[in-house]
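The structures come next, written out as structure tokens.
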Structure 1
Amino acid sequence: MIAAPSPHRSVLLEEAVTGLGLQGNDRVIDATFGRGGHSREILRHMGSEGCLLALDKDPEAIASPEADTLRGDERFQLRHASFGGIEALAEAMDWTGRVDAVLMDLGVSSPQLDQAERGFSFMREGPLDMRMNTTEGPTAADWLLTIGQRELADVLWTYGEERCSRRIAEAIVRERNRTPIVTTKDLVRLIEGVVKGGDPHKHPATRTFQAIRIALNEELSELERGLGAALEVLRPGGRLVVIAFHSLEDRIVKRFFRDEERGWRAGDPMPLLGRTHQGRLHRMGKAIKPSPEEVRANIRSRSAVMRIAEKI
């Protein structure tokens, strides 16, 4: 019923599935299908009457061979949707308040990084695209052509924590006035000309590429919508497992879990005034990171942080 494992190994695979607390014939949402590593493992632990709904905003993930293989399992359904679509999909399946577990594996997948034409990697030359959903929205090249210098500097600082944000933004605007920046290498060469003497273990374009990708795809606001949606569709006792890959994501997840455990809501009076609502989540232990063995086997897992919470 299940095909051979995908060559793209999912991060914290066993830990994530254990964290979901599967009991057998569960209703589970895998909010980031990718190449199906987590979905495949969830199905292995699921009873014959269980159901897994997977979604991904990347049309290439939906059309992948891994997705085609799993479609042969009657317990599996796959939809082209982002985190914001979780509630509507659950409602359409009569799952609202009845979901046993939700998994959110954030960040960029290995296939997205490895395909030069996607434009996510500063290590590969290709068109400067960076869209998670290639069917809509401007490319990174289009975005860089129109954004103002001050706003660009703010994006690089806020989403990339780039110390040279102002100088990089100035260089980008100066260069685009001469010729459009259309490939990853165009942008990398420009950044390398600005960032000098940085961390020898980190490429100077790392933070800028991260910042542009996050802004272009509205990743952080999408994450916030997804966390809220996941909480709404879970049943009491249902689990929410989130794997983050950089501090900005993890900060949002950590704050959401904390606030929902303490009964704080956005827009409430100052938390110092005390609990204003009944807590809706219970945090399950401390954050989990990949083992040294996993990091050695998959260097891209090194920054992963997994958090687990249970709905009250």
Structure 2
Amino acid sequence: MHRLDYCAVCNSKSIKFKEKVIDRHYGNKGEFELNQCNDCNLVFLNPMFTDFELAKFYPSDSYYAFNQSYENTQDKKWTHTLYQILWLDFKRDNIEETKEKKVLDIGCGTGWDLFKYKQKGWKVSGVEPSKVASDIGNKQELNIFNGTLLEANYNDNEFDLIISSHSFEHIPNPNETMKEINRVLKKGGELIMSIPNYSGLNSRIFGKYWYYLTEPVHTFLYSPKNIKKLFQTHGFEINRIVHCGNMMGILGSIQIYKNRNNGKMADDGNLTKSLIWTFFATHLSKIENLFRTGDCISIIAKKK
């Protein structure tokens, strides 16, 4: 654990205390201090934990593995289809079919996304800190390294595509990680990263009760302005930033607010079981995305 006296994105030393928050997701004890850069508005834990220190704040591997296993895959497909029908959400995975290209998933969990790419012929690799999760994925022959990207030691210019879905905000060393992403990605290769959007509407409305304020495991909280700066610093050209928030940013935030004084966690409530609430939140999140104020963003970039 160490204190940061400058911004990890813009190197400004003009940082301020923002607030102290508690863990409303996993029940870790204590308060966690958030600071904010006065120049680029990056929000971050301070003091900052190491990867080793952060590991103790996560739920048990058995819990994680149970929720991410490959059991009942067909049932999950039917559940996803039912969701699409109910909420008129018919987005499809637009994955190119190829036998030549290689994809790396950073923070891949049990490898659900890699599994989809493998079905399309891609040569797949992943990195995942959870041993139980990586073991489950490797039973599907997904080539998952148990550890961090900095430990994996891939070759220079090895991958055509790197993806990362809601893992980058967990990383305590963003500059070192971006430098390594640049090294292992081919020139002209694509990087697709999804993260929470701290400048989104629900973050501003709910403040410390915002669903994606998952401290202490969310080490940095980005917005389009500062994530663009970070990408450019490390040799990436951003093609577009897509707002992709979903119902949980709204329902989760409301549930956390309802639970604010009773000691219950974010998932302890009945809002997500209500068809009326989920219908309302799903379509409201679509409106937020349309006006570029969604809870989450996906950055699509290429290596220069």
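Please treat every number below as a calculation from the coordinates, not as lab data. In this text, all values refer to a predicted model and were calculated from it rather than measured experimentally. Cβ atoms are built from the backbone, for glycine too; each structure is taken alone.
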Calculated from one of 1, 2, distance in nm of label points 7 Å out along Cα→Cβ at positions 19 and 51 reads 3.1, and the structure in question is 2
Comparing mean projected area of the Cα convex hull in nm² across 1, 2, which structure shows the greatest value? 1
Working back from -9500 (helix-only ellipticity at 222 nm (-39500 (n - 2.57) for each DSSP H run of 4 or more, over all residues; to 500), computed), options 1, 2, answer is structure 2
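Where is volume of the Cα convex hull per residue in Å³, for residues 99-210 alone largest, in which of 1, 2? Provide the component values of the computation, followed by the final result.
On the way: 1: 136; 2: 124.
Biggest value here belongs to 1.
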